[in-house]
Structure P
């Protein structure tokens, strides 16, 4: 009887793994510990061959960047995924990045993680969209990759840029899915939230105006640096940077600044939403166009991939309403939206009750399962 039960259990496991959705479910469960920095065990390493990792060079729009390429230790064809990190990201050798790349490769996904020099320097530039597209095309041209099963996973600012890349006509008909983790939807409204330390609830709540929100220092610094960089005067840029970074509140006389300098200074010091919106509208046309081009909201109709959205409800880098706006503007059936409480921005390290942890972990597992079954080919790729 014991042998019979054991044989039945083994047969059940083998049947589940042989059945494509069952294989996706098993892969997801084994992958889950790789998403937690302090996981005591990593069973995926026990049952899968070690992947290979190499450093490659991406070339795009006259630039180059380094990237880590993780390839499964099993024969293809494989699905693929581009992982695009945010501003001031972890290095390619960061244990969290290596664990994610290694884990995705172990479940059969060729994974590429670009290292953006601009984002390393806390600079957001349209060239990063070209970098994501270059990484996508690199995977699509690998003989062991099924070019119809390539997704993009973006984190924070990298999530917004990944969505813009997925909207681009060069690849928008080929992207299987996008996973946006604590990303932004519209740069102008996001900038207003940072400038005013507040956001507008979405969906709107009767009797509730803007909600007070304290942005993380890095979010404030990146926006300030970006706005200051728009000033054509090097002298004024140095002055504004010194004032912004001086915690003692170094005074400045706005009347001594150029019209552009005064606009930037006023935007950095206002806390009134309508004033902030007006001041952003007074920026030079090229700068307003840049905010538009880097916003997923501008090209959302050109996004044809399935979209999975994750956001930390208490995130201080990007307010969660940005992801709610993204979800609300997708086509019917195109998006899957989940909010979490056990994340601190993008790391599952927040202190929560056991009940909340189990709920969030189950939600994360279901979220990841839907991604894995698409990239492993257990279900057809949908276009919207």
Structure Q
């Protein structure tokens, strides 16, 4: 006679804030370039110029809103890791979780190759490291560390990588430029890419998603892991979790700006100070979305973001194939956009940008309503 099995513990409720914040980030990933261009042409004075500036990357050192968009996505990948991997370990053991990590890492990496054109042209145009490839590697590194290390050890690992990265760039001499030169093309990160990263590199002989800078990028993902662990705790009230998350974010930003006086805030090499500033900003946003969605329950106002966040990678790949910008031009371009621009400088460009974002939202909403979720 078989012994009846105890019922499996109920899964924790899904945090709407995770999908909503991911979708909020995706909106900017999909539309920031077009919106930034539109604001730069829009007749609106200082406010338009400020918006255009914030929706463009800094040339090298410093940080703007646009520079925080990609690290926010990497951070959100980390937030989801404790939820997904604990479920995998509970259902299939650690070996099953490792297989899940390997499968997802390979699929994301291959999607990254596909996104940048795959093998459509000559081999030297294949980009081995890019946005999706970085997400894949950060997910893999943070997931493996999470499986074997306790939270305090994760904090120690993150600190070790950030300090070690700074020490490398500060004290290891670069041929022809010496040590401690953080300018573009003169630093150790760029030098390693120029000599050891084969095939296509995004910035000539180096890449903003290059080899050495992947290490501090993993720390961005680890900051998400630690935030996810904190949000998941049952021994703290929701308001306390949101408040402490915001305080931690503000502290990290302050530390990052302070460190930036010695190790400049540079997204293109993912400097340690950049990790702290962007990670702190990500924590502040997570705290705000967690408060609004999961504490106050104002989820209906976030539905378009939830749609996007539930199929983020799918919509990202679809944008590469469908070209929402070209589709928006068919709907509101040509003489329509020209007439709007004549009536108010830049307004036609703004309409095209907003239509492109709306098309992304409509696709995400279509998939969501039909319960179609493509998981990598």
Structure R
């Protein structure tokens, strides 16, 4: 994968290129950020840039034998470690065919989607004790091409205690010309001693403009649609895909949000109860996406009120709604709305009773909307 194939993240790319070109590469680096920000694609592009035989200042060539092998995930000096269902696979190499297929489809994917791919029962994947033995075995092998070796450990926080401790020993005395790229969404879950022995590479959100441009090109979207999806996702490409897929289903989140706000404003208790019943029947993932969408609309309302409509990132339908709705969101109630909906997301994620949760949400929205 070339750097040009990674969405946005120009500053991170520049730092990674600079590191390789200067010949000052940290032996262990921790790429931390959400999967949708591009942490794994950046690690792949970095590895390809490092192996490339004809790199320039901006990117790998993509055509030399090393680039081709990296792109096919077949380079003998590029090793992968990733969570697997231990009862079915034990070590990463046993799921390597699925891994290569996944990366060829897209390097932007979540642990949940990976789990669904490798296990129909969706059991929790881990990086276990047997994997640590395999890591040591691979590192004891000589470099196939006589140069560098790279090991990418995806979702490193899923290592169990035994594997983590053995990896720590390797990081304390790393083999020569061997580089570890740890990719993590929750680096705080790693051993503190592992964190201290890695160079931190923080992967920020993709900028709204960069993500909007990419979405418009890839999916042939008009500007307002791409802007709305990019703003909704807060720099997370995977979340923007979820939003676009949901948008195809009659813009269901927008209609649910409008219905909630209208019934709450009118203090229509029966309407609010019906809304809560309908929302509680949706899947957990759709409920979470609705909460994210609602928070997006609150942010756009504040922007419209205090900065101007030119700064909002919404579709034409959303813009029409915001002209009437935005005045009801102000400094007097925005914090309450945000905290309430953030808490709702937290409790949905932890399997709270959906009917009770959304009923309570209705009455809280009714109270807040009348204090603007």
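FYI, it's all coordinate maths here, none of it is from the lab. All of these numbers come straight from a predicted model, not from anything done at the bench. Cβ atoms are built from the backbone, for glycine too; each structure is taken alone.
So here's what we get for this one:
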item	result
Among P, Q, R, which structure scores highest (criterion: FRET efficiency 1/(1 + (r/R0)^6) of positions 111 and 295 (r between Cβ atoms, R0 = 25 Å, to 0.05))	R
Read-out mean count of other Cβ atoms within 10 Å over residues 175-182, computed value 25.6, structure in P, Q, R	P
Origin of the value -22500, where helix-only ellipticity at 222 nm (-39500 (n - 2.57) for each DSSP H run of 4 or more, over all residues; to 500) was derived from one of P, Q, R	Q
